[in-house]
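What follows is calculated from the coordinates using simple rules that are stated; it is not laboratory data. Given the structure is predicted, the values throughout are model-derived calculations rather than measurements. Cβ atoms are built from the backbone, for glycine too; each structure is taken alone.
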Structure I
């Protein structure tokens, strides 16, 4: 059936369901990238890095590739976050914003990182940016 024939309610419900599927698919893609990196499969194809592979083979933009690779590496270190990416309570943008805080403020404690992720769950990108800005100021990074 064409989407033009959906009732308003059907269209809204199907769109919401597609978003949930997209979130789960993103998590699967991140898992695939993790295994591709671990096996260094991009080398077999002549690429110098996973980033290069994502740009040239997968046709991601630089920002899309970087956000996915960085998020994949964060989730590799903190596998508890996988469920949050699956269900949409953590977006790639927010994972990457928190990651920049950890790097800038030298936050290496796993417990502290998980605590910060808990604080930014279910926030919009703007809300997360405000929280990260506040934390950077608290950590003396700004």
Structure II
């Protein structure tokens, strides 16, 4: 008698919506929690080759915290594609101009570098204010970790 392994089908995947408040949260700890939800790591139906993750909404992304001197020392790079087109900015100025890119970039680095990771990142919604346009999905409150205060 052989034991059959159950593989989840696309029709059996249930996606829930989570909303988390980034106010006072540590950037890396928030990003690892979000990446796990996007991949579906906590679900009993988790499979590394299927998209079983949930949708995540992060509000108040401009109010995150980092430890040490990362606000001034952490650098972000982008390149225009032209010679000499490398641009450098620090975390403090990126939070002032585009606060959503900080969390999106941190979560992107923790996801797989393939199609599954890119699709999972599409289910992440980051907003600077305390409101979001996804009230119709009835998102559940995401349990946030302890701060290092």
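Comparing relative contact order in percent (Cα under 8 Å, 6 or more apart) across structures I, II, the highest value is found for II. Each of the structures I, II was assessed by mean count of other Cβ atoms within 10 Å over residues 25-32; the largest value belongs to II.
I, II: which one has helix-only ellipticity at 222 nm (-39500 (n - 2.57) for each DSSP H run of 4 or more, over all residues; to 500), as calculated, at -22500? For helix-only ellipticity at 222 nm (-39500 (n - 2.57) for each DSSP H run of 4 or more, over all residues; to 500), the value -22500 is produced by structure I. Among candidates I, II, the computation of mean count of other Cβ atoms within 10 Å over residues 57-64 that gave 12.1 used structure I. If Cα extents along the principal axes in Å is calculated from each of I, II, which structure is the one that comes out at 63, 38, 30? It traces back to II.
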